[in-house]
Structure I
Amino acid sequence: MPTTPHVAILGAGPVGLDAALACADAGWPFTVYETSDAVAAHLRAWGHVRLFTPWELNVSHRMRAHLGDVPQDGACPTGAELVTRLLQPVAELPALTGRIRYRTRVAAIGRTGLLKHEQIGTTARALAPFTLLLDTPDGEDTAEATLVLDCTGTYAHPNTLGDGGIPAPGERALDHRITRTIPDTADPDRWRGTVLLVGAGKSAQTAARDLAALPGTRLVWAVRSAAPDWGAVPDDTLPARQDLVGTSQALADGACERVTVHTGAHVRSLHAQGDRIRVRLATTTSLREVLADHVVSLTGYTGDHTLHRQLQVHECYATGAPMTLSAALLAASGASTDCLAQPAPGIDQLRTPEADFFILGAKSYGRLNTFLLRTGYQQVDQIVTAYTAPAHARAAEEAAAP
């Protein structure tokens, strides 16, 4: 790869914007490709939700250096606050002006002149530039890059709600009537009636807490584990996360008469019944039917792996994350659900067999749900160090030569 890379950054979310700042600071030419018409589309989709991590864990050192005045009061922002008070101002910095192509989706990435199986691990492959197929407002186009940072995230690709991770019978036909994002309960009438909620992670717990507070809503909560621990972390240092776990346990214990929690449960099938959906729900002890006015599926999210299907990327067979990083995370965390306990990534863990192609941010964790924005910013640090240190070393050697 040339000493000065031409960088393609996929996604203008927090990690993508931080990567853009890093490229600007390093003097590298770069382009950010963003599918939406504004930055941080995924965060905007759950802008009503308050994070359980405080500002200092969500602001990179580059953002702080460029903006100067950023929140650092220990409070936990909502997604909307993170966008309006941090990410939008970052996108408007002179260093990024004209560098973000909005309404431009990267549809596929390949190596110019090479197929996936050709020149495996060779220098010739590493020297071939990347070709990006773009969907733009004016039609299809292409672009080239020598370094690609995939920061596209996961929120646009929700998992399905059927047993074993596949769609339940009837789910695909009713997809347009299933909510797969955290509900905004600001309008209580929107969620009046019976809501079937499927999932048990922090997104589902947030939805359960908010829906349970609506007097006109009856919540039926289907949880796959027969004995969920709700991701409890011993001596949790994040009070908001601890409170969410406590609320989930209380709901499971019957604290609210309008909430029924079924553990050891999975969805067998869904059928339309007028304006409602009849759901067959299997538990460890019975098979029952729920006539739901709304179905909310919050069973996790994974990244779009079709983007790099023509590249030599080794993915973990269990998590879907890049293999080396996944192995390191699994070895370090074991059964831990504490995102604060994740190890800082090293450049060797971020590398894939495809030279100069990196998956960063939430997508790099695959199905693992312990990603923090702080981790994504550390990943960017590793890229910058790896691609600037050799040049600096050569410059020092040349300066010291007689």
Structure II
Amino acid sequence: MALGETELHDLIRESVRDIASDFGRNYWQEHIDEKKFPEEYWQALADDGWLGVAIPEEYGGEGMGMLEMTIIIEELSRGGGQGGIVFVLTPVFGGIGISRHGSPEQKEEYLPKIASGDMRFCMALTEPMAGTNTLNISTRADETDDGFVVNGEKTFISGVENADTMLLVARTSEFDPDNPTHGVTLFLVDDPAERDGISLNQVDTAVPWFEKQYTVHYDDLDVGEDDVLGAVDGGLYLLWDTLNTERIAGAASSLGGGLRAVDLAVEYANERSVFDAPIGSHQAIQHPIAESYAKLTAAREVTYKAAKKWDENEECGMEANAAKLLTANFGTEAADRAIQTHGGNGFTREYEVYDIWQNLRLTQTVPVSNEMVLNYIGQHELGMPKSY
């Protein structure tokens, strides 16, 4: 007999928590300090089928949806370390992007490898002179007799050193103000760290990640017609579709991180005694933690609603953006309160809460700033004039 939705989701949570519990604080600290990809963690996710959760069964996936992926990412983040972060690039930009928009040949080539854990992705979108104005990207892919040749520059590109394939966003036609979404194309670029025509410069960032950040230079990079994902000049529509899932996945990661901070704050507040009483018995400690938990619980409902609407092919821009905004803010606040609960211990490497805060503070800026999210809501949901 098939499991009901609630039973299935409970089973997913239990399985994912078991995986996360096998990889503790020391494991993640080692991989962050050494900038080393968590191979064992990745393979454990693959072995249980979670990397292919949203990939169709015919390609080796589980055939589930964004809601199930959201639950997985939330639980991985709540389990500690960077399990939520590790999940976004490949299952979202690789798995969902190709499942939705790939050719039959691309699906056959990429999706089984993503589901099995044998392939990892990175995403090359951000440019130094464009920032959040994607329409202003200047990296060009000019058509040749054999395909395209790419020239330009990207920055803050995560995990190129670990990626088997790069999803590259480039302009293939000049910007037309009368048709602004026309002229951008998505390309699947294999072996990006080793390709002729690609050079990498590491960006020195302070956020504790196991992956490195790069400025990527493209100098006459050759790509073929078969490397185009979707239609030439039609990549922005595909990108917007994928970016909604990135916002949802990012929200799930922030949600789990915030709940992790609450869990650690509760544990510490119950164990730490001052003046002959656990500090959690004092309202000045207890109330901020309880408030953060209430806020994150509410943000979870918005996040799940966004995922459900995406699965049902409904417009989910409002919910996806609201989920990103709320989980970033509430998660960062929860981590800040967890640090305060820990006192001086909150700033030591032994305890995890400062690392959580650093990662969650980043989510207020990436993958899109909270200000741009508010611009979207103000303009597209509330009908106010464009403010930027």
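One of I, II was used to compute helix-only ellipticity at 222 nm (-39500 (n - 2.57) for each DSSP H run of 4 or more, over all residues; to 500), and the result was -7500. Which label is that?
It was calculated from structure I.
Consider the structures I, II: one of them gives 15.0 for mean count of other Cβ atoms within 10 Å over residues 164-171 as calculated from the coordinates. Say which.
Of the options listed, only I reproduces it.
Identify which of structures I, II gives the largest calculated value of distance in nm of label points 7 Å out along Cα→Cβ at positions 148 and 188.
I
Given a value of 0.10 for FRET efficiency 1/(1 + (r/R0)^6) of positions 60 and 348 (r between Cβ atoms, R0 = 30 Å, to 0.05), calculated from one of I, II, which structure does it belong to?
Label of the originating structure: II.
Compare relative contact order in percent (Cα under 8 Å, 6 or more apart) across structures I, II and report the one with the greatest value.
Top value of relative contact order in percent (Cα under 8 Å, 6 or more apart), among I, II, belongs to structure I.
Which one of I, II has P(r) over Cα pairs in 10 Å bins from 0, in percent, for residues 44-115 alone, as calculated from the coordinates, equal to 17, 38, 27, 13, 5, 0?
Among I, II, the structure yielding 17, 38, 27, 13, 5, 0 for P(r) over Cα pairs in 10 Å bins from 0, in percent, for residues 44-115 alone is I.
Identify which of structures I, II gives the largest calculated value of distance in nm of label points 7 Å out along Cα→Cβ at positions 84 and 372.
I
Kirkwood radius over Cα pairs in Å computed as 22.8: which structure among I, II?
The read-out was computed on structure I.
Only the coordinates and a few stated rules stand behind these numbers; no lab work does. As the structure is a computational prediction, the values presented were derived from the model and not from experiment. Cβ atoms are built from the backbone, for glycine too; each structure is taken alone.
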